[in-house]
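Pasting the structures here.
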Structure I
Amino acid sequence: MKNWFLLYSTKNIMEASIIQGMLEENQIPVQILNKLDSSYPVFGDIELYVPIHLKELAQTLLQKGLLN
């Protein structure tokens, strides 16, 4: 994922979905990479990537969203 920036990592699929929706509402494309182990979900993460040129905007939106 050369031109993508790892914005956020979590173990909670619902949290990842909410963040994805918030970013997409603001016209920021999101790629989700689910690395959770299917047998043992305590291992691995769900990673959210955004295009590198939208990194700052996505970080700002994420910070505002997490503060509310």
Structure II
Amino acid sequence: MFTTEDPLLTRVEAGAFLGIKPETLSVWHSTQRYSIPVVKVGRSVRYRLSDLKAFLQARTIGGGNAA
């Protein structure tokens, strides 16, 4: 379910959030290089903010609390 806490972003907005070009997201999607889920709205593609955050979290290395 869509909520304002988990907005749908355009490819341009998603690219800006990730710090990459929107075209890169398009290539990743078409080549299946990374499996970032997309929501199809007609012919448009949207990205859930939570999916983008999960993508970044899964690729975060280090930063853990060492005892």
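Structure data summary
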{"item": "Structure responsible for 30, with percent of Cα pairs over 19 Å apart calculated and labels I, II on offer", "result": "I"}
{"item": "Of the structures I, II, the one that 1.4 was derived from, the read-out being distance in nm of label points 7 Å out along Cα→Cβ at positions 11 and 51", "result": "II"}
{"item": "Comparison of I, II by relative contact order in percent (Cα under 8 Å, 6 or more apart) - largest value held by", "result": "I"}
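Every read-out reported here was derived from the displayed coordinates using simple, explicitly stated rules and does not represent laboratory data. Keep in mind that what you see is a predicted model, and the values were worked out from it rather than measured. Cβ atoms are built from the backbone, for glycine too; each structure is taken alone.
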